[in-house]
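Q: Input: structures, listed below.
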Structure P
Amino acid sequence: MIGFEKLFNCLLPNSFKEFYFLNNGGFFPDGSHNRFTLGGFNSIKYGDLPIERLYKDVTDDFENLNQMIPFAYDYEGNLFLLSLKKEDFNCVYIWLLNDEEPEYVSKSFDLFISDLAEDI
């Protein structure tokens, strides 16, 4: 996790680190519905498209998404982003692939996960 934090040049929210220590990526259970239409979580380091590579690909084309971790996706392929920016640190956004700017979803990662847990 230390190397991952170095990529973003800041400390990550504890709730994000704790979640990823337990769940490094994965799919939302089949047949489950949730308020965010979340399909799954991107992994750190492993898999075909880990967060590190996805972050580089996205920020190469959209500089406004710098310091925003693409940690999850919905069933349409849109990305959920965790902000590491000073002005909205730990807030969660969704970036609809046809839009320029991400849309606000939740005031914190742990609240986002709590909302998902209520839907299971």
Structure Q
Amino acid sequence: MSSAESEPSVPVLRLEAWNGPIADDDPDARFKEQIAEYGRLDPTVTLAGLSEHLGIPPGALARAILARWASEGSAGLLELGPPMVTRLLGIVRDAEATGTDDARLAAYHRLAGMLGWLAAPL
């Protein structure tokens, strides 16, 4: 019996490729383009190699990798804090609302300055 069969509450996912469609005005277009790009790869080859080398089932590796990737946004939010994330996002939204290259460039410089300040103690 496989570990998935012994744990009925464990979801079974089908790895599938996806390539759109992606609307020109989709605010998530870049993320969706990355999904399409990575969809051309077969991650099971890497998982099989890791599994053999480490002695860990491929499904356990995939679960850990997905959990870590999915939680990175939350970890970043915890590290920066909601007020700082809101400030950073506000700069981008203001520039996009203005809709000019000058506003976007000014936002870039503001963000670069803020990130430089945040990185100073590192």
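Q: Taking Kirkwood radius over Cα pairs in Å from the coordinates of each of P, Q, which one would give 18.4?
A: Structure Q accounts for this read-out.
Q: Further question: By the measure relative contact order in percent (Cα under 8 Å, 6 or more apart), tell me the structure among P, Q with the highest figure.
A: Working: P: 19; Q: 11.
Sorting by relative contact order in percent (Cα under 8 Å, 6 or more apart) in descending order puts P first.
Q: Figure out for me which of the structures P, Q the number -9500 belongs to, where helix-only ellipticity at 222 nm (-39500 (n - 2.57) for each DSSP H run of 4 or more, over all residues; to 500) was derived from the coordinates. Show your work: numbers first, answer last.
A: Values: P: -9500; Q: -22500.
The value was obtained from structure P.
Computed from the coordinates by the stated procedures, all read-outs in this text should not be read as laboratory data. Treat the numbers as computed from the prediction; the structure is a model and nothing was measured.
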